[in-house]
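Before anything else, here is the set of structures, which you'll find just below.
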Structure I
Amino acid sequence: MAKLDTLDGPKIRLNVAGLSDVGLMRSENQDRLFISKDKRILVVADGMGGHNGGSVASQLFTDWFEAESKRKLPSFSSRKSVKAWTDRVITLANDEIYKWGRTELDLWGMGTTGVALIVGDDFVHCAHVGDSRIYRMRRGKLMQLSKDHSAVQDMIDSGELTEAERKGHPRSHIVTRFVGDMAVSVEHHAYKWQDGDMYLLASDGLTDIVDDIIIQSILASRAGVKKMCADLVDHVLVCGAPDNVTVLIAAF
């Protein structure tokens, strides 16, 4: 189900929409997304681990963001405050997922990838663990802001594989970092946002199937955030949708 809302403030006008689909080959959607009431906190999670575990892990991840966004928000004028807040939330989620994944037999070894975009007063803060992604579309050009924590990415970095050999590789679904491990290592980056920027958060159900050039063309259409989310998911479905797919777009 899509969500569409607008945030109006002294500096920010932001349109946000998200859409998640089970795909054509899975019986359960283990992806989750979260959009905070003020639209400043945007999250996508892609669960893994057994029939129930993946759903539980991704739900716990987004639940922690929801709970902490209601309890106490960071200072959106401070990059340091936003980074500390985001790191704390992901650590809390990691600890709970790890605990349940080691004490409940049907949740054994569960985990989730996670990406979060926090909208500051004049910056966006990106935090991610795993191979879900964050992209920025600026002046018609798409740029991947996150770097996959995956076995295939490590092989590309070492020169063992080329970027062109990524798709369809037998190790493409092996992540090297995830939420629900004994300890979590979160990657953080912050960027100044500009009017006209668009940010896309997506699970690998999109990025494993749809080339970046197609994603760029859909975002370049500027058809509205709700329509662009639907177009991205529809493209995955046309291509066979072997996995759950979740997309979330924020447009300044």
Structure II
Amino acid sequence: MVQRQGDVVISVEGLRTQFGSHVVHDHLDLEVYRGEVIGVVGASGTGKSVLLRTIVGLNSQKAGNIRVFGKDTALMSADERASMERRWGVQFQDGALFSSLSVLQNIETPMREQFPLSDMLMRELAEIKISMVGLGSDAAPKFPYELSGGMRKRAGLARALALDPEIVFLDEPTAGLDPIGAAAYDELIKRLQQTLGLTVFMVTHDLDSLHAICDRIAVLADKRVIVIGTMEDMLASTHPWVRAYFHGPRGRMVTHEI
């Protein structure tokens, strides 16, 4: 169950991000609670993926504070940063696997970077992760180009889980999947979140995913989070973009089900 009092694992306050003169976020505030699945949505260009990448340190903020597990990410030493990165995993769009490495080698990569493990132990651990995401053992020696889109996403998720993280960041995890594949992937994420006690930060545009697995939804617009809450809160919002998104043609089935 999501803890909503005093159990904030990600806190973003007054965030400003920009590239050159282009301001992506300004005065953006967001809190993520331990054990929840939070979906981040917004129109194209609102900086959903930029927000994810900024939280994990791939982009630098111009102003504001980002705290993960209570620690300011901008003030961490190299050792503190390495320790923090062991506590989260990231699945980028389409898996972002290393094309020259097999699935097994991709999953082993974070282990090699972080821990002095034997090759045998790394292989055993990687095989466990492959099984956890619903891939067969025959996927281990394959290269990314030999996998379907859905298999690449599962392999990317297995790599994100390689270090047994507490937080998993997912960037458009169901993009490009057919409805059946997307529903199966949603179920996988939900099962892993419940089994492993994960906190899941998910950038998505998929209304079905938002309805199926998200505890809360954060809407980005006007360079900040304009609405955050449950699906019911989204449906009750009077903001024009939120109403258009959740009450439009693609949102009718979700609205009807609720």
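Name the one structure among I, II that mean count of other Cβ atoms within 10 Å over residues 77-84 of 11.4 was derived from.
II
Using log10 I(q)/I(0) by the Debye sum over Cα atoms at q = 0.16, 0.25 Å⁻¹, for residues 53-108 alone as the calculated read-out, with -0.62, -1.05 as its value, let me know the right label among I, II. Walk me through the intermediate numbers first.
Working: I: -0.52, -0.93; II: -0.62, -1.05.
Derived from II, not from the others.
Out of I, II, choose the structure whose coordinates give mean count of other Cβ atoms within 10 Å over residues 117-124 equal to 12.2 when calculated.
Computing mean count of other Cβ atoms within 10 Å over residues 117-124 on every structure in I, II gives 12.2 only for II.
Which one of I, II has distance in nm of label points 7 Å out along Cα→Cβ at positions 181 and 197, as calculated from the coordinates, equal to 2.8?
Numbers: I: 2.8; II: 3.4.
This figure was derived from I.
With FRET efficiency 1/(1 + (r/R0)^6) of positions 101 and 141 (r between Cβ atoms, R0 = 25 Å, to 0.05) computed per structure, which member of I, II shows the largest figure?
Between I, II, the highest calculated value is found for II.
Consider the structures I, II: one of them gives 25, 23, 17 for semi-axes √(5λ) of the Cα gyration tensor in Å as calculated from the coordinates. Say which. Can you show the working numbers first?
Numbers: I: 25, 23, 17; II: 30, 23, 16.
Value 25, 23, 17 for semi-axes √(5λ) of the Cα gyration tensor in Å corresponds to I out of I, II.
None of the figures in this text is laboratory data; all of them are computed from the coordinates on show. All figures in this text were calculated on a predicted structure; none of them were measured in a lab. Cβ atoms are built from the backbone, for glycine too; each structure is taken alone.
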